[in-house]
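The numbers here are math on the coordinates, done by the rules we state, and not lab data. Since we're looking at a predicted model, the values are computed, not measured. Cβ atoms are built from the backbone, for glycine too; each structure is taken alone.
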Structure 1
Amino acid sequence: MNVPINHFKHALNKGKAQYGLWLGLPDSICAEIAAGAGFDWLLIDAEHAPYSVRDIQNHLQAIEPYKVPAIVRPAEGRTALLKQLLDVGAQTLLIPMVDTAEQARQLVQAVRYPPEGIRGLGTSMARAARWNGIPGYLDNANKEICLIVQAETATAMENLAEIVAVEGVDAVFIGPSDLSASMGYIGQPGHPEVVKAIEAGFETILAAGKAAGVLAVDEKLAHAYAKKGASFIGVGVDAALLSNATRQLANRFISSEDEAPLAGY
């Protein structure tokens with residue numbers, strides 16, 4: 001048994017956009033349903049959704065049989081937390097709110113074993129190492145880790161050239177929602193000025209030989225970003241899909257005219 005190949009990392013340089021789905025529903029059945037849908041990758045979003053490390057492990061286990069690469073986005077890039085996520089089997093991490101090259105360098109250290117980094121050793125308890133069942137795991141794990149940093153503020157965009165130049169950063173994901181707020185266009189991720197900043201960011205990232213990613217639930221915008229060189233694009237969120245579909249179904253059968261007042265009110 002060898003260290004699992006990180007197919008997402010190896011696909012980043014193929015020059016073809018990969019489309020993925022955000023997972024915000026912590027039930028692993030939701031993850032398994034999404035895993036069979038045909039997306040190029042899935043992202044477990046523990047930044048905004050109520051995931052525990054155990055929940056993330058359950059999601060990884062549910063997704064694995066479907067051979068769909070899974071990305072994990074933690075709430076923060078804390079070294080101890082990243083160690084736990086790597087140990088339960090995450091190979092690709094998307095770290096939010098990275099504003100400086102120094103932050104990026106610290107993250108590179110956190111996800112790698114010594115001497116390249118400071119990741120702690122605990123393979124006897126790690127699903128990633130199959131509980132010491134993978135010979136040479138410690139020697140080979142680093143090369144299959146994919147680190148994506150998220151640029152989502154005006155400060156991050158100003159520092160983008162320095163961030164993307166950090167060795168060990170495999171890709172940069174630009175977060176339109178927080179970036180729009182940082183730029184003064186809160187709630188308008190598709191604002192022309194925000195789109196312009198994102199596309200300029202792609203140019204900087206690609207010029208450094210790194211991969212660029214973005215979330216774009218607007219289909220036209222997603223295709224436009226792909227043409228501008230985005231390698232991985234999130235095109236939906238499971239919670240939003242469920243919310244929208246259930247509201248639409250209810251609206252086809254229920255109207256305000258059908259609602260009778262309760263007795264006594």
Structure 2
Amino acid sequence: MEITGSSSVITGGASGLGEATARLLASKGQHVVVVDMNDEKGEAVAKDIGGVFVHADVSDPDQVIAAVDAAKEMGPLKTMVTAAGIGYATRTIGRDGQYESAHDLDIYKKVIEVNLVGTFNCVRLGASAMSLNEADDDGAKGAIVTVTSVAAFDGQIGQAAYSSSKGGVVGMTLPVARDLSAAGIRINCIAPGLIDTPIYGEGEASEAFKANLGQSVLFPKRLGTSDEFASMAAELLTNSYMNAHVVRVDGGIRMPPK
């Protein structure tokens with residue numbers, strides 16, 4: 001699918017996976033809308049790639065519509081990557097057996113709201129705009145990449161909320177692909193493994209920690225890079241015969257219980 005001259009919406013585009021994807025798609029000739037909650041970083045990335053920044057909570061319909069509309073002003077919205085997400089780690093129950101020490105239900109709901117509901121919110125609104133595009137020779141009007149995690153399959157101790165949310169993103173892939181096929185829109189999902197993003201911090205201690213983590217990867221024995229994720233995202237968006245798949249980008253890792 002040809003994307004040059006069209007527009008794209010990248011959520012979580014201010015850093016990490018989203019930023020790398022935004023930069024790569026811009027280099028391929030797309031007009032990119034960087035969506036994030038971090039105004040300073042989001043505006044900096046957008047300025048650097050000649051795109052537009054939109055502050056948006058992905059679970060808020062009006063804010064996502066504003067991002068989609070901003071993209072349409074620059075060109076037909078043909079691609080979207082939903083890289084925004086949050087994490088939280090705690091065990092399901094406490095050590096003392098008290099109800100109060102069990103997993104905070106509001107936090108569980110918040111992780112689901114951002115990672116799962118937010119992803120679907122972006123998909124439904126982005127696809128609605130794409131459905132109005134003129135179809136190419138294949139009948140294609142657009143493509144979407146969602147982001148899950150290997151935690152959807154290999155959830156570790158303390159990851160009940162995160163794994164639930166990411167498992168839901170996996171579960172929506174096929175039915176949404178079937179829904180969108182009538183409109184000429186493809187959707188695929190990437191499950192990244194241990195990727196070197198700002199979440200691990202900086203400095204000598206951080207580098208040592210990441211090197212140790214990398215030893216658990218099958219091969220190569222290192223953390224993945226945001227550019228490796230972005231490369232897969234671009235392939236899934238532009239390869240017209242990739243549809244309804246969940247692709248692990250993880251060096252072959254299978255996460256242990258902890």
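Before moving on, here are some points about what is shown:
- Read-out P(r) over Cα pairs in 5 Å bins from 0, in percent, for residues 86-237 alone, computed value 2, 10, 19, 19, 16, 12, 10, 7, 4, 1, 0, structure in 1, 2: 1
- Parent structure of the calculated result 0.9, given that distance in nm of label points 7 Å out along Cα→Cβ at positions 30 and 246 is the read-out and 1, 2 the choices: 1
- Structure responsible for 16.7, 57, with Rg and Dmax of the Cα atoms in Å, for residues 6-125 alone calculated and labels 1, 2 on offer: 2
- Given 1.04 for Cα Rg over 2.2 N^0.38 Å, for residues 54-149 alone, calculated: source structure among 1, 2: 1
- Read-out helix-only ellipticity at 222 nm (-39500 (n - 2.57) for each DSSP H run of 4 or more, over all residues; to 500), computed value -13000, structure in 1, 2: 2
- Between structures 1, 2, the calculation of Kirkwood radius over Cα pairs in Å yields its largest number for 1.
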